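Right after this note come the structures.
Each value in this text was obtained by applying a stated rule to the coordinates, not by laboratory testing. Remember, it's a predicted structure, so these values are computed and weren't measured experimentally. Cβ atoms are built from the backbone, for glycine too; each structure is taken alone.
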Structure 1
Amino acid sequence: MDYKNTENWVLSRLPSYQAIGKKAYNPGLNNVLKFLSILDLPLENLNLIHVGGTNGKGSTSSYISSILQESNYKVGMFSSPHFFDFRERIKINNQKIKKTFIVDFVNENKSAIEELELSFFELSFCISLAYFINNEVDYGIIEVGLGGRLDATNIINPLISVITNISYDHTEILGNTLQKIATEKAGIFKKNSKIIIGERNSAVDEIFIKKAEEISSKITFVSDYNDQKEYSNVNYLNTNIKTAIYTCKALNLENIDNNSIMSGISNINKNCYLIGRWSSISENPKVIFDAAHNLAGFKIISSQLKKVTYNKLHVILGFVKGKNIKELIAELPAASNVYYTSLKMERGMTQNEIRRNVGGNIIFDDNTKRLIEVVKMDCTDKDLILITGSNFIAKNIHEK
C-alpha cells in the first residue's frame, strides 16, 4: 500500500478515541505487550519521560521537548490527539514521522495488527517506539492517552513520570471522584524512578505520596518551589512550563542550563509547533483558539480572560458528546455572546443535542469558518473572539 491507502486503512479499520469516543477505548496492556514481543524492540535503549494528568499534558510535553532540543538532544515525542494530520502524533525534533516508515511498518506487520485487533492508539504508540529506536533518539517523551494504569503507554519504564494536575474528565472511564482519577493516573509511577507532580491538590496528594513510598521513588511537587517568575502571559502555561523545567532539571544533565531552558521556552513554536493553548489566530478583532474541553479548562480560561482587555466577548463553542455544557458555560463572563458550531465527527455534539443541553434558542452554524466571519461582522476591533470547547475545532478553523 502507498501512504494514502495505509493512512486510510489505519484510520478506518482502527478508529480512534478522538473520532468515536469510549467505543475505541481498549484498556489494558496485553495487546501492546504481545505486539511488542513480536516486534522484538530493544526498549531498554530508550530514555523515556512519561507525562500524564488531566490538563496540560500536551503543552508540558512540548516544553520538555523544546528545552531538551535547545540542550542539543535528539528528542522524540508521542502525543495525542492530532489536530490535522495523524503524523503529528509522532515527531522527532518537531519533524513528523516519515510516511515511508508508516507504510513499511504497517505492510510488514499488517497480519499481526489484524490478529491482535490493535486499537488505533495502541498501533500509534507502538509505531512511535519503533520509530524512536530506529532513529536513535536521545530522549523520548510519551504522553499518556487516557488515565494511566491501564493506558497502552504504561508498558514503559521511564526515567521520570510526570503528573501535571488532577481534575474531572473522562469520569465514565476513570471514576467520578478525584481520588479514583488520581489512583488511575498514579498507575504510571515506576519503581526506583523519579516522580514530578505539577500542581498540589489536597484531595489527592496523599495518594501520590503513598504510591511513591511503596515503590521507593522520589516525588517532587513543583508548586512547593514557589517559583514566582512569569515565563508566559498565559497563566496556565506558566504552571506547565515550570513543570517542564523541573522535569528537565531532574534528569541531571550537564547540557541543561538556564540558557537552554530559556531558549526552550522562547522557541517553543519553532521546536514543537504548540497550538490550541490561548493561540492567536488573527487580529482586529483578536481571535483566540484554546482547546479547553472540561470544567478545569474552562475555569482556567475564565481566569485568563480577567487578564485580557476587550469591549465585548464573543465565544464560539463546539463540544464532543457527554459534556455538561451548562456547567462549562457558567464559567464564562455573564455578558458573553455565545455561538455554537459542529465538530463534524461522530463524537461531535449536534445542534439538537446542544439545544437540549442548553435550553431555549441558540445561534448555531455547522460551518465554523463561516460562523467566525459572521461574528467578525458584529465586532469592533476592540472586541475579542474566543473559540473553544474541544481540540477538534482546530481542523474546522483551518479547513479550506
Structure 2
Amino acid sequence: MDKILIKGGKPLKGDVAVSGAKNAALPVLAATLLGPGEHRISNIPKLMDVATIKRLLNHLGAVISDHGPDGWTVRVPDLSRCEAPYELVKTMRASVLVLGPLAARFGEARVSLPGGCAIGARPINLHLMGLEKMGAEIKIEHGYVSVKAKRLKGARIYLDMPSVTGTENLMMAATLAEGVTVIENAAREPEVADLAQFLIQCGAKITGAGTDAITIDGVESLNGSAAHRIMPDRIEAGTYLAAAAITGGDILVRGCNPRHLDAVALKLREIGVEIREEPEGLRATARDRVRAVDIKTLPYPGFPTDMQAQIMALMTLSNGLSVITETVFENRFSHVAELRRMGADIQIESRNAIIKGVRRLSGAPVMASDLRASASLVLAGLAAEGETEISRVYHLDRGYEGIERKFSNLGGEITRIGQTS
C-alpha cells in the first residue's frame, strides 16, 4: 500500500482549487438510472468511490463516455441487470443509492449491503422503511437487500434521523412513484439540494429540497436530459481552511461556496483565524496560536461531522482546553490514538473528546483508519516538527483529489511513496 511522507513545520501559503463534491456526485450519478435521457455531468472528482460507481453503472447497462477533463456523458437506455454485486461495491457504502432508482424505474433491485469507512453502524433501515411505506416488498438475505414493486406509491415518510443518503434514496424513488410523497425530518445538506436540481432538470417535480420537508409529486417517467455541474466539495474546502489555521498560513480556497461553510467559518473565526470572502472563494489567514473552542457535530446546517477530525487536529495545538462532542457517528474517534502518537493530549469520555492544547506536535509513523481521520493526520503532519509517515492512505483517495499535489503547491513538503503489499 502507498504511504505519505510529510516534513512539517512550514506555513502553507497560496491558493488551491476545490474539486467537485464526492457526496454530490455519487447520488447524481445513481439518479441517471431513473430515465433514458442523455446527461452531461461535469466537475466530477477523480476519486476511488467515483470510479467504483462508474464500474457499477457500466455493470448495470449504462453507457458512459468522457467529455472534457472532468465530465461524463451518461445514458441508461435499458438495463442488462438490476443487481449491484458485493465484489463491485464492498468498499463503498454509497452503493445503496442505486436501490431507490432501480426499484422505481425497473420494479426490482438487488443490492449488496454496503461497506465503506468504519466510523459507525450507519444502518440503511431508514431507506428500507421508506420504500416499504411506498409499497415495496423487501427481503434481506445472504448479504443482499432485494426490493420489488410493480410501481411505488406516494407516501408520507418521517425519518427518525435526517439521514443524507436515506433522504436522497427516497427522493429518487419517489420521482416515479404514483402520487405525492412527503419526506419529513429530511436531511438539509447542500448535496441533497444539488441532487434535486439534477432531478428537476430531468423532469421530476420536487419542492422543499434543502429544508426538513421535501415534497415529490411522482411522474410517469423522466425523459429529460440534463447538463449538470456537481457542486464544490465543502468538506475538502473546510480541510484547506483548517490547513491554513494549523500551519499559521494564508490560503485562498478557490471555487467553494461560502454559504456551505458558514458553521466551519464561524468556528475558525472564534478560534482567532481570519476568514474573508473574496470573489474567488474564501481566504483563511492565521497569525497567532489558535484559541481553544468547544464544538458539537450536528446535521447541516450545524458543524459537519466530516470536519470533526480535522478540527480536532487543529485543537491539539490550541491555547487552552477544548471539548469536541460527536453526535452523528458513534465510532468517529479512531484518529485520537494516532494523534496521541504525535504528542497530542486527548482524553475520550463517551462521545466527548477532551483536548488540552500542546505547544508542538512531533512527526511519527501513524496509520489512517477512515477518510476524515486520514485528513486529520495529514494536517497534523503538516504542522508537526520532523517527519510524519502515514500508512493506509487509500482512504484519502476515496475523498480527496490530488491532496499531496495540492498541498505541495501550497508549500508543504509532502510526497506519496508506492509500496508493495
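Remarks
- For mean count of other Cβ atoms within 10 Å over residues 252-259 computed as 11.9, the structure of 1, 2 it came from: 1
- Answer label among 1, 2 for the case where relative contact order in percent (Cα under 8 Å, 6 or more apart), calculated from the coordinates, equals 22: 2
- Structure with the greatest value (metric volume of the Cα convex hull per residue in Å³, set 1, 2): 1
- If distance in nm of label points 7 Å out along Cα→Cβ at positions 132 and 388 is computed and equals 3.1, the structure in 1, 2: 1
- Comparing distance in nm of label points 7 Å out along Cα→Cβ at positions 36 and 308 across structures 1, 2, the highest value is found for 2.
- Value -12000, calculated as helix-only ellipticity at 222 nm (-39500 (n - 2.57) for each DSSP H run of 4 or more, over all residues; to 500), assigned to which of 1, 2: 1
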